[in-house]
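Each in structure tokens, the structures are laid out below.
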Structure P
């Protein structure tokens with residue numbers, strides 16, 4: 001049940017995973033905040049990619065692939081190169097370390113993010129579990 005990353009199918013599978021995963025629902029039950037993940041070109045990715053996720057109390061209310069950030073005003077914008085996102089997805093780069101070293105740039109309340117580290121880490125676990133082949 002793994003899916004090629006990044007792709008619209010991957011985002012759809014992530015939506016299904018977040019809404020069916022009991023552990024994520026429990027850990028993220030107090031999370032309030034939508035996000036846009038901006039992936040910068042690199043490797044096989046030739047143009048910027050914008051993934052939108054509306055995360056609310058342990059559920060994902062909506063996902064979308066956007067043309068640009070003007071379509072939404074999310075609580076968080078996470079931005080990284082394709083290479084760094086791929087390393088996070090493969091488990092080679094810790095997401096919190098990536099934030100602290102600015103390999104994963106965060107716009108939004110870093111304090112809120114830090115108060116909710118278990119939610120962030122479990123979100124990444126869900127991402128990793130559905131990620132199949134990562135393009136080289």
Structure Q
């Protein structure tokens with residue numbers, strides 16, 4: 001079990017076989033589908049950044065961020081759904097008294113796609129099921 005900060009709130013998180021079963025029950029899909037969404041999203045960002053720098057070595061970081069943000073907008077809903085479902089289920093595994101997914105989401109003040117908690121939660125979940133760090 002680990003304690004992490006999600007949007008200024010401390011949560012215990014954990015992952016085990018219960019996580020896998022509850023994920024399917026609560027979200028009517030497998031957790032690996034959401035791992036793929038997260039992996040595809042982050043991979044696409046890296047590839048876009050690399051491509052932009054290769055095509056235009058003089059491009060500013062601000063222009064890269066703007067271009068990537070505009071391109072990734074079409075994939076953002078699925079990404080946020082995936083990261084919040086995995087975040088919730090890891091919190092739920094550690095503490096089933098945290099309430100429903102919707103109640104948990106109401107407690108989050110904002111979701112920033114590059115928040116550190118996303119990496120922490122994803123690593124714990126991936127390590128639980130795949131035995132390695134990162135996706």
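Read the figures in this text as sums done on the coordinates, not as results from a lab. Everything numeric in this text was worked out from a predicted model, so none of it was measured. Cβ atoms are built from the backbone, for glycine too; each structure is taken alone.
Numerical summary
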read-out	value
Parent structure of the calculated result 17.2, given that mean count of other Cβ atoms within 10 Å over residues 47-54 is the read-out and P, Q the choices	P
Structure from which -23000 was derived, helix-only ellipticity at 222 nm (-39500 (n - 2.57) for each DSSP H run of 4 or more, over all residues; to 500), options P, Q	Q
Mean count of other Cβ atoms within 10 Å over residues 71-78 - highest-scoring structure of P, Q	P
For P(r) over Cα pairs in 5 Å bins from 0, in percent, for residues 15-54 alone computed as 6, 18, 19, 20, 14, 11, 11, 2, the structure of P, Q it came from	P
Structure from which 30, 16, 13 was derived, semi-axes √(5λ) of the Cα gyration tensor in Å, options P, Q	Q
Computed 1.9 for distance in nm of label points 7 Å out along Cα→Cβ at positions 39 and 127 - originating structure among P, Q	Q
Identity of the structure behind 32 (criterion: relative contact order in percent (Cα under 8 Å, 6 or more apart), calculated), options P, Q	P
Value 2.7, calculated as distance in nm of label points 7 Å out along Cα→Cβ at positions 87 and 119, assigned to which of P, Q	P
